[in-house]
Structure P
Amino acid sequence: MSLLITFLSLVAQLSPVNAIPIVQLGRTSVVGRNISTFAQELFAGIPYAQPPLGNLRLRPPVLKVSLDSPNSRAFDASNFGPACLQTDLPPSAVSEDCLTINVLRPAGIAADAKLPVMFWTYGGGFDQGLSMIYNGSGIVAQSVVRGTPIVYVNFNYRLGPLGFPQGQEAEQQGALNLGIKDQIAALEWVQLHIDSFGGDRTKVTVFGESAGSIMTSILFLNSPLPLLARAAIFESGSQATSALFTADRGEVDWQNFVRGVPSCSSAATSGSTFDCIHDASVTELLSGFATALNASSNEFPWVPVIDGPGGLIPDLPSVLFKRGQFARLPFIAGTNLDEGTLFTPPAVNATQQVHDSAVALVSPSVSPTRLEASVQRILQLYPDDPSLGSPFNTGTETFGLSSQFKRAAAIDGDISFHSQRRVWMDTAATAGVPTFGYLFTQPQPSTAGPPFLGVSHGSEIVYVYGAPGDTSASAIFISRVMTDYWLSFATSLTPNDGKGVVPRPEWTQYTPQNKAVIQLNGANLTMIPDTFREEQMAFINSDPVIWRH
């Protein structure tokens, strides 16, 4: 840490911190701003696609290949653009004109520096999230200190019913998985322009967390990803972490959305709603967002869906895996120890509730008899024993909750996250793809949330970004190590380049003969066998159709 501070201080003294960074894109001067504290330059709020307004609403993105305008030869990229429409932010902070991209780079680099690029996709359950809160300064600063500088990129994508429309009409209109198509458009923009910012378009690593990781992993199924990136890092999200159905399963959610748009309410069940939605105001759309979320029986109603032959998700990932239909790009994939706790209601206190929550994950998917038999087997494999539940490694402690909470959290985390990470890595490794796995187990401080959450979903993000809230020596150490592993992989396609701010052990490759993952824990950083809850997850993965995997 002292080395990092000393370096940044020297760079700040030597850099022309008052110089305004400018990049030329065609005839347009893109004017960014200095981040003098970190000796970095930010170019923010750059549109990568045409504003998805009016007739472009509920349509695939239209790539914006140029900023050229007859009215101006300069573009102000000194501030972030607004977030995409969502209900958890004030209306003043969101806009439908939100498809923007941000570029952060070390200050003073040459235009032809050809630095590797790290491209981040945020999570948020597909109905919330924004790029500006993911400050890549810590990552970029550490990349410079270790002698492997990178360019960091993130972007906004459409959310909720505008980004992930559901229902038969959306399918008929070719309007499915629009948020993922936004992601592809942003990557295409990187291919067109990142060289002008000192990046190398042939050395792009895509990484993301939760919904962002799910979206990124879906790109491995049937997209132009091999033309857009060379590697990936998945943090807590695989192709079927969100169980995959066809669009008709979300018909009621779409109708509830339309019903909440005052000028379109009467057309909610007509099967012909797009024309009206195209003309609705943003205020009305936000009303529809809120109505649909409040009325939905699904925790996450706006999710990726199977879009059939030629689509981004032609079939269940398990089916595509058996056919060998996936991109062969190297990747890191990992999960946190207690993925399920954040999504399990603390009030769960009965076996019937655990049963019903498991059924709700995938119903309807197969015959009720077949589903019931599978759920009963799940209940046997995950008994009501708090010493076996999540948060794991906490003995019989129940944190004032029913023991059934720990049982339900273990089931949810394994069905949605751990089992899918394992089968994805096993499939890729068997095909000869270089891949590296991790299990993040760093104990979380009391300030991170209620103790029943354990090492919960999303808790690794601040460590990757070099800004853990926990300032203990263990936390600072594992954060620096994780950032080094990520940077090493992005710059050399292995986490073991031997460079970094602190020494770290070798992270061995996951292979059919060596199924091991690294335990990311500041007090016990080591390789461990990928066999935890082996019987339980083998059962989950034995019949993926039931679980819509």
Structure Q
Amino acid sequence: MQKVFSRFILVFVLVLVYQVFVGSALVPGQDVSSHAALPDLYEASIAELQSGLEQGLFTSVDLVKVDSTFCIHSLDNDQNVRQAYFARIDEVNLQGPTLRAVIEMNPSALSQAAALDAERKATGPRSALHGIPILLKDNIATEASDGMNTTAGSFALLGSIPPRDATVAAKLRAAGAVLLGKANLSEWAHFRGNLASGFSGRGGQATCPYFPQADPSGSSSGSGIGTAIGLTAAALGSETDGSIISPSSRNNLVGIKPTVGRTSRAGVIPISVHQDTVGPMARSVADAAAILTIISGRDPLDNFTFAQPPVVPDFSKALKPNGLKGVRLGVPRLFQGSDKNIIAAFNASIEIIRGLGATVVDPAEFPDAEEILASNNETIVLDTDFKVDVKNYISGLLKVPTGVTDLADLIAFNIAHADEELIPPFYTDQSEFIEAENTTVDAAYYAALAADKDLGQTRGIDGTLKKFNLDAILLPSEGTSFARVAAAIAGYPIVAVPLGFQPDNVTATAADPVIENAPGLPFGLAFMGTAFSEFDLITYAFAYEQATHTRLKRLAYPAAIPKTQLQDVIGK
């Protein structure tokens, strides 16, 4: 407690010094309304926020204060400490609609923001992300000095100390982003067992802001919720199979699942070294592209990253409004799902895309579609990888207060702490853990790996692109799990953009414990391609986004939209 209090005093002094010696760009007592209109944080882009920071309309400290009112400091700290760091209790995270998007805030966020504001004054911004608050999924490690945990939503890793920032977090930090906090997730990236998306022991059950108690999709649930309603400028998620694309689509966002090896996984709590990847979740293609540029690149701590070209593209240069002209896209109808409303919106999008100058080959079925549908290889690979990779991650931690060392220990921990982790009636399952614990690295595992490469790459995505002479594959990103399986086992990229919303005449399903379908729930459109084709996929997605602007055709339900705006905190 003394250390926490001392940190609070340090933050207070830093902010006070900043205010006295650097000051706000606003003249004391000056009316904020005399400046250009401040951006609405529900939809504010990174470029708009950066412009306001450059003009001195507000500071990064102001942004962090605004974001802080929406969230919590930590579910694990006592109430007085939370009040000391953040004067106002969150509006939507644990109060109001209790969306539970955020597990904890960064107690160093205000001091980081103050230092970045001072640096901007002295030498200018480091990058497009300078002073911009970014939320991290709670499986992405941050250095212990920040004061945040990295737990994959599990009490088993509470208090553990990683040796360093995850490489993607370090890249954001070096670019001048403010690491705002940790987002809730499906516990262990949805690899503990048959649980509702968005539930973790530490974070509780997260829900979608587009319908009360709705499934937020996962596993990057909190990253999706928080970005959707402006609790953060953007967020990082991770995907093994669908965990960026699915919550991005359900929460009306742009999501980029990069090629495995485009972004480093070093310092990210793993499922599978062969399928895990980290990518941005944002409100626009432009924002997602800006973040992907920063977090991409080779990393000696992750040898998979050396498969990518040596020079990281500036993905912002892919933002071409006419980017679909002359492009050939294929539609694998066997992977489109069965939701009639989504299929109708998808069919309408095809006509829009054709109107933008693209050729759409419909249908363009995968040559091995039936084999992908029937294959069990991915399960074998993921179960075996998880047992090995999670042990390797834990062994690299500097401190693990709970004493867990491997998967068997995690299973035992959950049983011993059932009141926190195995909560009846919905959250008692850890069947995935148990199944993975019973695996071994053997001939069947290596055969499954080889078969996945053949199914996903050679005869899957690459085979389809070659057969129909395609630039990319087009499909709805909701209800297309088998298409995501193809990209997952191939390790290939997907870019998703908002496509539409369930109509008002849809009958909401019963909550069990969350609502699977309801009026107004968003769904997305996916562009899928071969290895390291992110630049082209971003081009196609941007052209579609600019022609449709689907995202703002429907907002979150009123109680889920925070009221605090920049004008409420500037100068206070």
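Any read-out appearing in this document is the output of simple, stated calculations on the displayed coordinates, not a laboratory observation. Note that the coordinates shown come from a computational prediction; the quantities given were computed from them, not determined experimentally. Cβ atoms are built from the backbone, for glycine too; each structure is taken alone.
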Tell me which of P, Q gives 23.5 when you compute mean count of other Cβ atoms within 10 Å over residues 108-115.
Q
Work out which structure the value 67, 56, 51 belongs to, where Cα extents along the principal axes in Å was derived from one of P, Q.
Q
Distance in nm of label points 7 Å out along Cα→Cβ at positions 260 and 492 derived as 1.4 - corresponding label from P, Q
Q
Of the structures P, Q, the one that 13 was derived from, the read-out being relative contact order in percent (Cα under 8 Å, 6 or more apart):
P
Among P, Q, considering only mean count of other Cβ atoms within 10 Å over residues 52-59, which has the greatest calculated value?
Q
